[in-house]
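Have a look at these structures, which come just after this line.
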Structure P
Amino acid sequence: MAISEDTFFLDPSAEGTLQKQVQQIVAEGILSGRFRPGEKMPSTRKLARHLNVSRITVTLAYTELQADDYLSSQGRSGFYVSQNAPQPPKFEARISHDTVDWSRALGRRFSRHAAMQKPADWRSYRYPFIYGQVDETLFDRANWRLCALQALGQRDFDTLTGDHYERDDEKLIEFIARQSLPRRGILARPEQILITLGAQNALWLASQVLLTQRRTAAIEDPCYPGLRDILNQSRCHLHEIPVSDRGLDPRNLPADIDALFCTPSHQCPTTATMPLARRQALLERAARDDFLIIEDDYEFEMSFLKPPSPSLKSLDRNGRVIYVGSFSKSLFPGLRLGYLVGSEPFIREARALRASVLRHPPGHMQRTAAYFLSLGHYDALIRRMGRAYFERRQVMDQALRAHGLAIEGSGDFGGSSFWMKAPPKINTSDLAARLRAKGVLIEPGAPFFGETAGRRNFYRLAYSSIPTDRIEPGVALIAAEIAAMKTLRP
């Protein structure tokens, strides 16, 4: 039986070359059972005319499918579905009626806290003041592609394909130990470093290793919402410590904590920097009260105003600080590569836990990142981003002040965002919804605070993903909307 060319259609929204699209629709037809072994395929001439593509495109697609044993060739007779083609799964279609009482079946719930909204189509908004997204005009796509191709080479075949169980890529570990950490004043051996799937995974590993239902942790308030969720899931006792424009005050810590999670160099989200005296006092307090400190040192690369302050880990002489770093902010969030640095007993347990959950981060991604870093592309990217961020920051600072918007925190060393404060009765969640309809994206501040804080008039404005010439018009729209909302309230 011959398969009619009329059953083939190209999806206008499909990605990839025309050849790949033809391969895909044929493979999908075979895998779904629509095309069966022995059936004759349309001739390359007929299918090319039907799909309005060149004949060579169809011929190349058929040849690739033949190489993968989806199709077979019978001389001048043409192409047929191969007898060895993958067979579709055999099952009886049944309608499932879910009778499970999930309110009772679920042992634990992880969806009670609403996640921060990051629209997938944020690029379609004219004024995207949202944090942590990649500006494609700054990213070094060409060199990243070359590094990815290099990591696919024969020399790195074992790195690409192997199950490394607990081990990490030695080239990436070497770069972190010899380049990244010394920039923060940290010296560490490979045994003290663990690669993670981003900073959030590092924080989760630390919480699982260090905390139990009987232990107590402290966090900053406000703080990164994902961290609060992680600690709530650990079921530990939790204290929230208010931060000021100088970060967390060690004198406000309770005496019974086992671990403190903090962002001393660039507080999230207020951008406050903890002074050196407070850092030393915090380390002394940790030694006196016998607790550990988990330092999230995000965005230290974006210190384009002046050099960053010393990391807490670099000042630690007692092994009490566990350091969290990440390449997701400086490269791109989809990379999901971070690292933990700590004493060997801690790293040993974190490594074992990671192995039981996900083995190790993908070898190809680790090796690609290692090449990108070691060949100097990363440093060049950081310098380019620093220059762009400096310009955007200057423009935004001037615009915010010109339009009378209150800056609550701007970061002494740089960064990529401003922490803002609206008038007391303005709910920035409502403000964000109204602005979104006008093409403006902002981040409401409520998710950063604890449930009892009740502070709804804060918001974050990032300049990492918005072109310089759109900053002032976007800020003007924010100021106008706040003014309009103020008139609606008594």
Structure Q
Amino acid sequence: METPSEQAANGTPRKIPTQLAVFLTAATSGLVLVVEILAGRLLAPFVGVSLDTFTGIIGTILAGIALGAAVGGWLADRYEPQKLIAQALFWGGGLTWLSVPITSWIGPAVGNGPIAIVILSAAAFVAPTAVLSGVGPMVAKLELKDLDSSGAVVGKLSAASTFGALIGTFGTGFILIALLPVHILIFVIGALLVAGGIVMFVFNKQRPQVADIAAVIFTAILGLLATTPCQFTTANYCVQISVDDPVARPGGRTLILDQLRHAHFDLNDETHLEFRYMRLFADVAETLPDGPINVLHIGGGGFTLPRHIDAVRPGSTHTVLELDADLVEIVQAELGLPEDHPFDIRIGDARINLDELTDDTYDLVVGDAYSGNSVPWHLATKEVGEEINRVLKDDGVYMANIIDGDENRFVKSQLATLGETFDQLSLIQPATPFGQFAVNQIVIGSQQQIASVPIQDDDGRQLGAQELTQFIGNDAVILTDSFAPADQLLP
């Protein structure tokens, strides 16, 4: 057996120390989980944020892990593992950089839905995930010396892998994603991996091939030059501000979160409502008695409706439940929300903040919180309806924006679910047939008779009582906290 000095003299790679083996296992597993979490933000501008998005990403990453473990183990039995580790780290960094331009190239054309999510996730993340996941069996090959200690070695490396994954998950979700833009984090991860590969090459008395160096440098350049649709990034959203035609509406600004237009506001006319569903919201608000009203907004977005109601009903009060504090700052900077606004903005998850509100307080509750194309499931259940009813006055009204189409299973489900709490229901649909296309529809609930809504400009039609009963039918799913397949009900 050669000594370490003899190995170095003969150009043979040295065996890596146990501490380094544990570190490599933990680090590569942790970075795979970092990439997995960042993938959700990187894909969001193209496929949205939903249960489908996370399911597609997690499944794809798991496939990459399985592929990498199988191929990495096969290679470790045929080639020198310590050399393979250096190459895996080096190429893992380059492939991580490449995920950004791949997403930018394919994302705009891939479409929506589960298949599109899996295709985009696989194209961008299977390769780096597989390469990094191959390091684990390579390290195990080096550490396994005899059968008597195999259990301890496998357990040690498995624990290190899990520990690294935990650090990567918690560190990214709770800290990193709030500190730096996703594209910068991806570049930093790639740089760390390439640097780690170089260190391992030096440790092994190796030099990477010129072709490998050139290829990795090329991926770095592509990653740096890749464009992003995000004008701003927050912990939850990719944000763009679109400016209207300077002649037609010079003060018009549209807030785009991920791939959806979420709000429009005219800097020169706060009463203007560009979106049809917002005009319908305003029409429903007109059915309330004249004068100031107390309004609860579940979802702030561009703060269009609070500012509109405040202008047409001076003296009204507004409580706004908004998930993202950075988004509020962006709306202040780009959509003209004054820093000394009169609104009570409560940052955090609306479900949690809803629990803290006082009974019998609001004349109107507005539901307009969205995650991608859908209402977050935990804001669509019977239990949420009960909370909304609790904070409404006896004659108060709840209205919510629902995007649905085709068989309208989600709208029907929402009406049936609200019917478990509210005595009176109503629905406003587009005035013209919309077929299978998803459109904004307004569901309304109250304990009192719902007035006929003065709908303007053919923005919609309010279903009559008999028509509404027939529309809901007998098989609509009632959503509860224990059973809420909200995303699966959408077309």
Structure R
Amino acid sequence: MMSFDLLVIGSGPGGYVAAIRASQLGLKTAVVEKADLGGICLNWGCIPTKALMKSAQVFTYMKHAQNYGVVCEGEVKADFEAMVKRSRGVAESMSKGIQYLLKKNNIEVIQGHGKLTADKKVEVTNNEGTITIYDAKHIILATGARSRILPNLPQDGRKIIGYREALTLPKLPESILVVGSGAIGSEFAFFYNSLGVKTTLVELLPNILPVEDEEISKQVERAFRKQGMKIMTEANVESVNVNNDRCFVSIKDKKGNLIETDVDIVLSAVGIQTNLENLGLETAGIQTEKGKIIVDDYYNTNVKGIYAIGDIVHGPALAHVASQEAIVCVEKIAGKHSETVDYKNIPGCTYTSPEVASVGMTEAKALAEGYEIKTGKFPFTASGKATAAGNRDGMIKVIFDAKTDLLLGCHMVGDNVTEMISEAVILRKAQMKAEDILSAVHPHPTMSEAVKEAVEAAYGEAIHL
């Protein structure tokens, strides 16, 4: 029986990061993976979707090239198959990169489905059905999640699809209805709409991107409507019937009226479901709650020597969260001091156009928790860089505790804001006050100087408003 110091089940951004950090700390490590290295994020999530978003962005730029003094002869067309091919190529390249990193760090990769046994070992079944037992002092579960399936939206993988099928449709549909306007739903709605697909976005809650600050959500909704997308909020998809290659959808709107429509494709983006089945959790005695594994601050389960990280534990289901949890977990295993994850300071990003990025409390949340606040907003209509770039949609919004001058939340919408949010994350972590931000020189002309401008607005010192 092969024995390891650490065995990780799952090679996504939680699993492979855990394995590499463990190897760096001198632990003999192996990773069990039944599919492609890199997990959903690299193969069917974060990376390939961003490749599609980039294709949509380039296509949009080319359609408006004359606004920049560039003449494109002939009609600009979207080659959907080429876009999908490029996206898959990007994902394949990144997966090979993970393969290289694991090899570089002397981590053994075990292909197959991993499952816990009653005596705290791991049983791996490969594609041929051969079972091998592995022993490890420590076992980390990092099996991630998949598209959530609702009873009224049974996915058939062809007409009613999830995010995975949305990445590889055989041809561009004429119409699509996206159910759920979180990051995944909004990104796909933007992508298909930008390519000329008649797109409807349906959201059960009052605002699209419902976890974002309401003002940010409203700006994105206005931008989407301006781009020609149909938005239905406070609406619920009652049923979908597929007939003659058409999806006939019944939607109850905010007034209680039943709206009937038909589209080529229905994309269900109503969240994710954890991959906990057939892991041997019951056999090993691992405790779960509401579809998640119960862990402590260092990701110990109730069974000594078995840990869980990423989407399968409580917390934001984000790749960067899983990676940080992996590092904290492994460093604790190795006996190093490791700071626990601050779940109140996790940035979130949505890669639509305009982009959305945020960290910390929304204005509504801060007021609900009893804070006396100062808010400041700087619209990109007043930004020299945004004006020069030709896209002035969006703004920066900051929320401060009026008593301490500490940054409670930062919310961004506009071009490239996903590259800017880290400043706010660090400001909050370092507990820097408004005066520290105001005295820090930001370069001009940049989009990022809008952060300082928003702080100036919060404290009545705005220069450019």
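Data overview
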read-out: Structure with the greatest value (metric Kirkwood radius over Cα pairs in Å, set P, Q, R); value: P
read-out: Label whose coordinates, when helix-only ellipticity at 222 nm (-39500 (n - 2.57) for each DSSP H run of 4 or more, over all residues; to 500) is calculated, return -16500 (choices P, Q, R); value: Q
read-out: Label whose coordinates, when distance in nm of label points 7 Å out along Cα→Cβ at positions 40 and 392 is calculated, return 4.1 (choices P, Q, R); value: R
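Read-outs: derived from the displayed coordinates by stated rules, not from any lab. Values in this document were obtained by computation on a predicted structure and should not be read as measured data. Cβ atoms are built from the backbone, for glycine too; each structure is taken alone.
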